[in-house]
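Laboratory data are not the source of any read-out in this text; all were calculated from the coordinates shown. All values derive from a computational prediction rather than experimental measurement. Cβ atoms are built from the backbone, for glycine too; each structure is taken alone.
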Structure I
Amino acid sequence: MSRFQTLTPSRLSREDFVRVFADIYEHSPWVAEKAFDLGLDARVDEVDGLHQRMADLLLSASHEMQLALINAHPDLAGKAAIQGELTESSTSEQAGAGIHQCTAEEFARFTELNDAYKAKFGFPFIMAVKGSNRHQILAAFEERIHNDPEQEFARALAEINKIALFRLQQL
């Protein structure tokens with residue numbers, strides 16, 4: 001287990017804890033609030049310990065709260081990315097995958113797939129893109145669009161928990 005590099009979560013006030021961890025789960029500070037409210041001990045000072053707590057909170061949340069969190073995520077290579085409206089973490093993650101280097105044809109394909117995916121599933125395509133490139137992301141899009149809604153809902157939650165772990169590892 002690795003400890004956080006820049007802070008000790010168990011020593012933070014509720015206000016500071018929520019401020020630091022509010023966007024680990026995209027625009028969903030309720031995860032950080034609930035994590036703090038469970039009480040802080042030495043386990044939350046380990047990246048994996050805090051991640052497990054937060055992941056469990058997401059997975060035990062109501063379907064409506066889970067769906068709201070999924071819908072808080074931006075489209076990959078979508079309008080928000082093009083217009084510079086992503087969170088700092090999302091911008092960095094998408095840039096790390098080379099999405100900002102898409103050709104016009106690739107952007108068009110992302111748009112087409114984003115629209116088809118949302119029409120089929122009712123929420124955006126979620127993928128933890130760290131370590132992937134735009135070609136791998138498009139291939140995953142092409143593959144996953146054929147899944148059923150229950151599979152994709154579960155996959156979205158799993159991907160969100162991966163994203164959260166990557167974000168926690170940066171602290």
Structure II
Amino acid sequence: MGASDESRQAAAATQRSPERWRAGLSRFVNVIPHTRELGLEVLEVAPPRVLMRLPWRDELLGDTERGLVHGGVLTMLLDTVCGSAVLCGLPSPEVCPTLDLRVDHYRPALAGQPIMAEARVLRVTGAMVFTEGTLWQDPQRPIARGIGNFVRLGPRNTPPGFAEALFGEDDHA
């Protein structure tokens with residue numbers, strides 16, 4: 001990809017409205033089978049911050065006797081919301097796999113209530129993107145906090161048309 005292509009993509013990324021980002025990230029979470037099946041919703045995007053909602057489903061339970069959500073669900077949710085923040089936190093969306101995700105669990109998530117997830121980009125370098133995410137059911141009582149580090153693969157390793165596909169744009173030129 002040439003310098004003019006990169007500058008055109010960067011300009012397009014900065015010109016996208018929060019609503020276009022919300023639609024693009026909604027498309028992103030609907031491509032992932034488990035987030036699509038669980039009904040994960042993108043509520044708000046204000047780059048580089050993302051807010052999502054995981055509606056309640058019985059399949060989220062890890063402890064049916066006490067009505068507690070499985071810890072793996074919380075980890076998946078933090079990874080997804082932090083990864084989504086990465087996409088809108090860069091000058092142009094690129095493939096950035098999770099390198100490391102640390103999860104601090106504060107309290108269990110309870111059955112019958114949706115789980116809210118918010119993440120933001122803390123720092124972007126040439127090789128890495130650093131994020132922080134929080135989960136809650138009651139805004140005054142966080143369930144968990146995650147610190148996610150993502151590797152930047154750059155334009156050379158990002159499939160052509162990745163950003164256009166994210167935003168549902170037909171013109172890949």
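If you line up I, II by relative contact order in percent (Cα under 8 Å, 6 or more apart), the top spot, with the largest value, goes to I.
Quick check on the output: 1.4 is distance in nm of label points 7 Å out along Cα→Cβ at positions 35 and 115, derived from one of I, II. Which one produced it? The value was obtained from structure II. Structures I, II were shown, and helix-only ellipticity at 222 nm (-39500 (n - 2.57) for each DSSP H run of 4 or more, over all residues; to 500) at -10500 was computed from II.
Looking across I, II, the calculation of mean count of other Cβ atoms within 10 Å over residues 27-34 that yields 18.1 traces back to I.
With distance in nm of label points 7 Å out along Cα→Cβ at positions 67 and 155 coming out at 5.3, pick the structure among I, II it was computed from. The structure behind it is II.
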